[in-house]
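The next part holds the structures, each set out as structure tokens.
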Structure I
Amino acid sequence: MIKTLGVLGAGQMGNGIAQVAAASSIEVLLYDIKEEALTRAVTNISLSLDKLIKKEIIKSQQKDEILKKIKATTNFGDLKSAQMAIEAVSENENLKLEIFKKLDQTLSADAILASNTSSISITKIGGVTKRADKVIGMHFMNPVPLMKLVEGIRGLATSDETFNKTKELAEKMGKTFILVKDFPGFAVNRILMPMINEAVYALYEGVAEPQAIDEAMKLGTNQPMGPLTLADFIGLDTCLAIMNVLHEGLGDSKYRACPLLVKYVEAGWLGRKSGRGFYQY
């Protein structure tokens, strides 16, 4: 059983993973290159726990216990004591490959290296390490404390032992762990991102305004939020990156990113995190 977990990246996904791991009695080493990102992450985790207290999901004394299990650090070397590391940085292939090379050199030879990538090949990530059998995809859904699903992606060399230990960890964290093969976009984003991209095309071609598109999908297909609202929540840069991976990896024109999505990203209109996307925040 994994007792000490390294989490790389103190953004929305990283702090969510850190929170649910710590809430499951796992010691967490939360790493980021920026001190301010770590400070913001711990604050966000605290606020998230306050919401759970208000909803009577956890008791107030549990908050302090959970926060004590999270050690924030800007020192990569602190991760060496982790039995497993989960990378949750931005969806940038070159950045992820560099991180996995460094993790391979830093963690013990029997440590598992997982990526929260939403689209990049686990086989390729494993290929830059000397332990491809211990590399796996562990794709959490956002927001991590509320969403039950984790996609477990096996690379070409991922061992049964690695898969089973990762499944055990996910289930300890209260998640449902499903096996997905190592194809671009995996299962969720292979289906979700083309739908979002098509919604952007509907806006681009003047079919309807953003609010109408979102209301149509909410009321017509019973989705909890419309595709353009969801895109803003995910981050338009992340949506574009995943569409590019799908397009390049599968070679089908149906995965071509809508020009309007490209323009919004070029303008820095990335959604909620930038204050403007398909909506203003």
Structure II
Amino acid sequence: MDESYIESRQNDQIKNLVKLRERKHRDRQKLFLVEGLREVEHAIKADYTIESIYFCPELFSSDAHSAFIDHLRRCGEHSLVRLSNEAFIKACFREGPDGIIAVGHQQSHSLYELSINKNPLLLVLEGIEKPGNLGAILRSADGAGADAVLLVDCVLDLYNPNAIRSSQGLAFALPVVCVQKKELTMWLAEHSIQVIATTPDTETCHWSLDYSKPTAIVMGSESQGLSDYWLQSAHHCIRIPMAGSADSLNVAAATAVCLYEVSRQRDTK
């Protein structure tokens, strides 16, 4: 593909890159921004359709960045746009940019199109508010071998730039589905998946249950915790024991603890 060059900060493409920081523009255009070499590579590896890749060699932080752009030139599969230093700094969202930004097409995952194995591990997130937490959770979900992440009543989206960054690009590694809680409850029942709700208000420790069967771990927001809907409809409730003064962990840390307990049990059986 042809390679172009943009010098002006006032170029329409630069202005649109700035717009894509906001969810309303991402949703309207069905596009998203991804910044950084590692993150862009994960998006490409996950078969996301990448519309354009913008780069600024003056900001490259390693030889790997130059090698990546050279590889794309040889492949000729992506539209490459070189930016001046001034144009790139305006377009980028993060501090300390590494000289690479991509624009990709959003993927839409349906609950009933999910391809899950015979013994799935699913993560349900209710009301998660902070993109940094979402990103960290997605990274842990990928590391622990979760099959999918299901978002219920979440006020943010998968394509929030901070969520992508805090996941280090692993936001693209798993199917992420936005779903209504009643629809999800029916689907989980249809697939005979045990629902495990997390709350400090139970005597059952997170390591006490048998996770060898199909399992969905349900985590709530830090500010509100889980709603009564999940606490009452879950098959079991669990808590993470706290030895110090704090009564709970950050939701991202708590999610990692629970998911890796499931992984530990399954690896030892």
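The numbers here are math on the coordinates, done by the rules we state, and not lab data. The shown structure was predicted, so the numbers you read here are calculated from the model rather than taken from an experiment. Cβ atoms are built from the backbone, for glycine too; each structure is taken alone.
Results, tabulated for the structure shown:
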| quantity | calculated |
| --- | --- |
| For volume of the Cα convex hull per residue in Å³ computed as 129, the structure of I, II it came from | I |
| Distance in nm of label points 7 Å out along Cα→Cβ at positions 118 and 182 - structure with the largest value, from I, II | II |
| Parent structure of the calculated result -14500, given that helix-only ellipticity at 222 nm (-39500 (n - 2.57) for each DSSP H run of 4 or more, over all residues; to 500) is the read-out and I, II the choices | I |
| Read-out distance in nm of label points 7 Å out along Cα→Cβ at positions 150 and 206, computed value 2.0, structure in I, II | II |
| Cα extents along the principal axes in Å, for residues 166-229 alone derived as 47, 24, 15 - corresponding label from I, II | I |
| Structures I, II, by distance in nm of label points 7 Å out along Cα→Cβ at positions 62 and 142: label with the highest value | I |
| Parent structure of the calculated result 19, given that relative contact order in percent (Cα under 8 Å, 6 or more apart) is the read-out and I, II the choices | II |
